[in-house]
Structure 1
Amino acid sequence: MVSIRIGSAAALQVDGAASGSLTVDGQPLAWDVASPGPGRYHVLHRGRSFEVEVVAADYASKAFSLKINGQRLELTAQTALDQLLERLGLSGATTQKINELKAPMPGLIVDVRVQPGQAVQKGDPLLVLEAMKMENILKAPTDGTVASIAVGLRDTVTKGQVLLKFE
């Protein structure tokens, strides 16, 4: 069972049965879906046609942005485990602030793309680490500001070594 909230509206309870059918708030959902391309769907439901486009999907936070017939909708989903953690008052316990970026493997720093004091967003490139003749772009794990950089260009690093710190 998954709870889906559309904006700030009350949540829908969606259940996928083993047969592949869906129920929404206990009622079977009868629909036909075709996908003309990646992230695009054509849905028929109760004789009406809907054009659906997935604008953004953040699977880690279970947040999705859709356009249905040109109207944008923001959705959030909660699994049974998410709902249990929320009822127990532990929903914030699954997120933690990341203060450091550590080397995922030994290698050589071949590019530093940020400087101290620079604001970064999740996914922004920070450093390039060469390991086993491959360049690995290390990206920001979260939004934040670079506090300090502990390595320099052409430095050799070990696995787990702190590369930079966030404020």
Structure 2
Amino acid sequence: MKIIKYLILFLVFIISALIGKYISKQYIYRLKELEEIKNALNILKSKIKFTYEPLPEIFEEISKNTTLNISKIFTKAKEEMNNKSASEAWENSIDEYSGNLNKEDKQVIKTLSKLLGTTDTDGQLSQIEVTESFLDEQIRQAQEEKNKNEKLYQKLGVTIGMAIVIILI
């Protein structure tokens, strides 16, 4: 009977430590996604500037060259451009995105939709550059939050697990 009790206590400890690890990973994933979006916007900017391809084709190519989470944004926007304008398609794809980005991140990325597909090349390029500058600030904040909270949540998970085990003993 004591073996079962200790096994359950050990499992409680491991589960709480894993929960802390999971929460701390969210900060890493958010930072990676923001950096990936910035890289995708760089590709978008150079494609608009030099190739003059239509936006759906550019979005399809970007979705093939980015990670799974970020490629969903561009794939969804490309699909919605069949029925909607580029700016509406972009906003809807950001709204439906369920990755690790917070509301502020999504709002910054949505700023791109203001002139996307509605103005000339220079207007779109300047809007992408504005969005990139906002993204730089979000990346800086995400880096600070990661540095501050990553170890905190890992240690907090272990500490809470130990506290629960001590209480239950």
Structure 3
Amino acid sequence: MSSRRDRAIFLDRDGVINIDKEYLYKIEDFEFVDGIFDLIKSFQESGYMPIVVTNQSGIARGYYTQEDYMKLSEFMVNEFLKKGIKIEAVYHCPHSPDDDCRCRKPRSGMFSAAKSAFKLDMKNSIMIGDKDSDMLAALRAKVGRRVLFGKDKISKNATEIAESLKEIRPS
């Protein structure tokens, strides 16, 4: 196990950690993506800090509350803990696309907050997301490795594309 603690594995939530269901906020609807536990465990054992960065415009749109979001996040983090995985932080943007905030991906505010809080080496960190906006935010934050996850994906901002989480390994 690496003792290095200045690299992060940034993860989008919907579509990477869990199966994307529009405006998900109920625990009973939360389904983990196949392979997510093994993926994060392998990166954690290689010295990467797992950090979630997720847009949650359903809060601003009134589909669910901040409290609903927090309950679901606590559930998710606890499920990882049961598997021996410590999620270091969960950053979220509760704003709508029209709010013009700095935290909403494709802007890099959540990454900047994590970099400051954990003194991260962004060049040697990785972002795994399922949308080009995830890749663009990571590029803007100078994250060195940017993996777009999913079938039939295209991105000029990703450094690689993976159809399965099993394809992604620590470097």
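Read-outs: derived from the displayed coordinates by stated rules, not from any lab. As the structure is a prediction and not an experimental result, all values here were calculated from the model.
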Please state which of the structures 1, 2, 3 yields -29000 when helix-only ellipticity at 222 nm (-39500 (n - 2.57) for each DSSP H run of 4 or more, over all residues; to 500) is computed from it.
2
As an exercise: P(r) over Cα pairs in 5 Å bins from 0, in percent, calculated from one structure in 1, 2, 3, equals 2, 9, 19, 23, 23, 17, 7, 1, 0. Which structure is it?
3
Upon calculation of relative contact order in percent (Cα under 8 Å, 6 or more apart) from the atomic coordinates, which of the structures 1, 2, 3 produces 24?
3
State the single structure among 1, 2, 3 that was used to calculate Cα extents along the principal axes in Å, for residues 61-140 alone, giving 35, 33, 24.
3
